[in-house]
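Bear in mind that the values in this text are calculations on the coordinates, not laboratory data. Only a predicted model underlies this, so the values are computations on that prediction, with no experimental measurement involved. Cβ atoms are built from the backbone, for glycine too; each structure is taken alone.
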Structure P
């Protein structure tokens with residue numbers, strides 16, 4: 001009985017800790033001055049902003065303690081992935097030859113990132129990097145269009161890969177179970193192919209065991225290229241379900257997933273295409289879609305969803321960073337934007 005009471009007491013303490021709002025320690029990052037971009041860090045309400053260093057495309061860890069960002073190499077040197085502590089300190093090079101800042105993922109435990117390395121032209125390597133040790137692990141080689149860790153930590157991830165650069169890319173979704181440090185296995189880690197249609201892209205692993213991904217449709221019937229619609233699949237490659245039926249005009253591509261809420265009840269996506277990018281809320285159960293702003297070409301570009309699903313982070317002023325952009329938050333249910341940073345774009349947060 002005493003042991004049971006102690007166990008319940010421990011649970012009570014853990015529950016109290018977990019009940020602390022994520023926003024109490026949340027971090028906001030963004031970029032200013034697109035012609036000579038620099039990364040800034042602030043509290044999630046935009047206050048106490050300070051410059052971190054030259055670079056762009058900042059990403060903050062889920063625990064709000066670490067920033068990584070893209071820094072263009074000098075001359076013919078490859079771009080570097082820089083890392084800096086939110087608490088302060090000079091940025092350091094973590095990875096050289098970082099080719100694509102848009103194929104990127106943090107593990108939910110903030111220990112690991114997944115990035116692309118390799119030449120500017122030709123096959124690239126998808127690698128995981130341990131932030132503490134700097135150790136790198138090659139996941140796969142090919143042409144990639146998305147990567148996402150499982151919500152439980154850094155031991156599982158999904159990604160989309162094509163074997164060639166042909167268009168439309170013949171891409172499929174793969175899952176890899178990564179052995180934890182120190183674990184031994186008689187067999188090498190091998191990716192499991194989840195789709196075989198060669199039209200699947202941009203997977204995003206959700207907290208409810210569902211993976212949302214993009215499927216290219218209308219490749220033969222659409223004059224200017226296929227359109228995107230969202231589908232759901234489980235981690236074993238089964239229970240494939242179409243989620244959206246989006247109307248996509250010529251020269252536009254359609255929806256891509258951005259972020260799930262922690263409970264899996266809300267999904268933030270981005271509608272893209274030629275000169276177009278704006279945030280769209282999607283109901284993960286019904287597929288119902290709702291743009292967060294009326295403007296299209298100069299509308300709200302959504303970049304992150306708060307873990308409670310209540311607020312969407314993004315920027316106003318259109319898809320291409322400019323000096324007049326504003327970093328804002330908008331209620332997921334709709335409402336007026338709240339300005340967090342002026343003359344800023346490319347925001348991310350740990351809220």
Structure Q
């Protein structure tokens with residue numbers, strides 16, 4: 001559904017690394033900030049990089065039939081309630097976006113309720129995805145429609161001037177299909193991938209592990225086909241995120257990935273659009289064990305690790321000021337020559 005993605009500009013990255021060595025600091029002393037500044041330069045195709053002017057967070061919402069099996073600490077009805085909360089500006093992602101200098105959009109792809117508004121529900125695929133333990137999450141056409149919805153949303157945001165995108169998620173029970181995707185694509189057993197999500201107890205963990213095991217068994221014959229994998233054991237929200245991340249890369253726009261659900265969808269996005277992962281950074285490390293597995297598969301190192309497990313794009317939003325710091329230091333610091341500072345250490 002997507003052509004392979006050309007890599008970011010390696011010459012711009014090399015120029016940023018060279019510039020870092022001329023700035024008024026010991027070489028390498030800003031650590032990962034230097035690496036991140038080179039990545040931003042490569043995505044923008046220029047050195048020094050420019051500060052993000054329109055960072056945009058898009059939260060993809062959807063319900064999952066498996067949530068009715070007791071795999072979450074909260075009832076499925078909370079998804080629709082939280083969509084309204086995000087739209088009203090009262091959620092964690094709204095507060096974090098404000099301090100990160102980003103704006104928030106919420107889209108309903110599969111919430112088990114009528115759309116909150118025509119705008120929020122403009123790309124709605126269905127009401128709730130199927131219970132992946134016993135049935136497909138979507139039809140083939142719904143999976144393709146959801147991927148295309150993500151593609152269209154990415155295009156809308158980039159065409160509106162977004163220069164950095166963050167994908168977020170909202171859906172009770174969505175770490176169950178996300179864990180299935182990660183376990184399927186990394187080859188690990190369910191017990192090594194299943195976490196405690198929103199705070200379930202041991203009994204809930206056992207139910208979640210059983211659901212993941214059953215969905216994995218159902219998915220064994222489709223794993224070579226990313227669309228069929230989303231159809232079998234994903235969901236409309238996850239398929240939308242996959243299309244969004246893939247198309248952002250196609251549009252040469254950097255993406256900060258959030259936690260478990262988003263990174264699971266990104267694994268599929270990399271299959272849909274090989275090379276897309278070079279346009280992404282991992283915002284944070286979730287406490288969900290499958291998240292670390294997914295990041296390792298993508299070759300991404302999280303920017304922050306604050307033991308977060310909320311979703312919504314919250315971990316990526318916390319990481320955004322760090323990314324802004326990387327841009328600012330590379331672009332705004334004086335060079336040794338400009339500051340008339342000696343650029344070499346004293347003899348030992």
* Structure fact -> mean count of other Cβ atoms within 10 Å over residues 85-92: greatest across P, Q for structure Q
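One of P, Q was used to compute helix-only ellipticity at 222 nm (-39500 (n - 2.57) for each DSSP H run of 4 or more, over all residues; to 500), and the answer was -15000. Which one was it?
Only one of P, Q returns -15000 for helix-only ellipticity at 222 nm (-39500 (n - 2.57) for each DSSP H run of 4 or more, over all residues; to 500), namely Q.
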* Taking FRET efficiency 1/(1 + (r/R0)^6) of positions 29 and 133 (r between Cβ atoms, R0 = 30 Å, to 0.05) as the quantity of interest, name the structure among P, Q where it is greatest. => P
* Given a value of 33, 54, 12, 1 for P(r) over Cα pairs in 20 Å bins from 0, in percent, point me to the structure among P, Q it was derived from. => Q
* At a computed 23.9 (mean count of other Cβ atoms within 10 Å over residues 53-60), which of P, Q -> Q
* Asked: Out of P, Q, which one gives 25 for relative contact order in percent (Cα under 8 Å, 6 or more apart) as computed from the coordinates?
  -> Q
* Asked: Who wins on mean count of other Cβ atoms within 10 Å over residues 149-156 among P, Q, i.e. which is largest?
  -> Q
* Structure fact -> Matching 18.1 (mean count of other Cβ atoms within 10 Å over residues 45-52, computed) against labels P, Q points to structure Q
